[in-house]
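Listed below are the structures to be examined.
Derivation of every value follows stated rules applied to the coordinates shown; laboratory data play no part. All of these numbers come straight from a predicted model, not from anything done at the bench.
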Structure I
Amino acid sequence: MDFNIDHNSALPLHVQVESMLRKMIEKPEYQDGKLLPNEIDMAKKLGISRSTVRQATNKLVYENLLIRKKGVGTKVAKNNITTKLNKWTSFTHEMDEKGVVFKIYSIKVNFIVPDVEIQELFGLKEGEKILKLERLKGPESGPIVHFISYFHPRTGLTLEDDYSKPLYETLEREHHIVAAVSKEGISAILADAKLSKLLTVKLGDPILFRKRVVCDPGDRPFEYNLGYYRADRFTYTIDIER
């Protein structure tokens, strides 16, 4: 495949590299397990920094399209289904539309130093702190979903913000951050001790796990969200039009 990007384009370089990678991983040779070119080689051929290539690669890793193994390389993930939803909204608005009344059972917010993967996704400096938000939600009968969100510092979120209100409305109204794109990966996991206690399920019960990267209109990630849903109480459906 030809390695070409337009250095004169108004489209950010990392977005162009991401588009190039998406086309690359659809090719049969990469679907069959061939390793992608390493980041240093791609950066040299494209005439850009390695960090720009890494930023684009990170998005596909977080979407579960690519698997990166240290000392081995990066290859296409197997047995994963990825789709782009035509309509996306906040969990609160989604439940409101269905007429389901949800309450917040607990909110925990603090500043933390993120792990290396989140640091690279957001392009942060080593040791830079970000806001971490944990919320436990469900109907009157009990909690059915546990959310953990990490926010880029540019959101301007603080410990004083009201996290009982719809999050994306607060971001747009108070901090001028607009959620434009949600890139998601969905899989099944088993409840560990923490999740079994939070969601009142048995140890080892099935849990629907959703990983979401939320970007602004410039395709810059500002939220990394993990959602853990009780599989016996929640079904994730997708409408696909031909």
Structure II
Amino acid sequence: MLGTPAQCAPACRTLNELDDAITHCRACPRLVQWREEIARTKRAAFADQDYWGRPVPGFGPPDARIVVLGLAPAAHGGNRTGRVFTGDRSGDWLFAALFRAGLANQPTSVSIDDGLTLFDTRVLASVRCAPPENKPTPLERDTCASWLHAELSLLKSARVVVVLGAFGWGTVWPALSALGFAVPKPRAKFGHGVVVHVPSTQGRDSITVIGCYHVSQQNTFTGKLTEPMLDEVFATAKTHRGG
């Protein structure tokens, strides 16, 4: 990749071009060092595997009407497998829920070649590299924002964005504003099940943003997020996607 994300992302005319550009990004030195260190040292359980160790692009069809936005790849999940939410406990919860909702052909996502197909749904992350302690810095968040803006711009069929967690909730609004959506002021506060309808000012259909607790273990292990709660979010998303 030649240039910064802000220079490269708007030049991508298709999702395939964007995905390729994302995987070559080296814009954030701390994230590059961390993701590559993890790929070298590995976790003992995966010692025999080749880690991806690069930025992780989105996954799902280009005409998806439902977008699922998370935080960042997990060090031994997406950073290992090369697919977002794949190979970790968070992904176990997310893809099982998508399967129950009829949005995936199988309930598991363990590797990039496991046969998983998503229906009418694309999954992506606000930050494309695994960050130390799952905590991107504000500068890393803002540097990576160009990829998110470009991806949402190319997802012209998108009618719903399911946002997993407060971090993604903070990144989605600037992206929608940049795309000409009339983001409400003040912005709605994040909460599980919060639904915000956002009209477009530039000819696109309106989009609905739905808040959901992140599928992280700190939420699923403690019962803050349950399977019925997650199922309800995707049922709501399906009612707002149109068609």
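Looking just at relative contact order in percent (Cα under 8 Å, 6 or more apart), which of the labels I, II belongs to the structure with the highest value?
Working: I: 15; II: 20.
Comparing I, II, the top value of relative contact order in percent (Cα under 8 Å, 6 or more apart) belongs to II.
A value of -7500 was derived for helix-only ellipticity at 222 nm (-39500 (n - 2.57) for each DSSP H run of 4 or more, over all residues; to 500); which structure in I, II was it taken from?
Source structure for this number: I.
Identify the structure, out of I, II, from whose coordinates semi-axes √(5λ) of the Cα gyration tensor in Å, for residues 129-216 alone was calculated to give 21, 16, 11.
It traces back to II.
From I, II, which structure was Rg/Rh (Cα atoms, Kirkwood Rh) = 0.94 calculated on?
That value comes from structure II.
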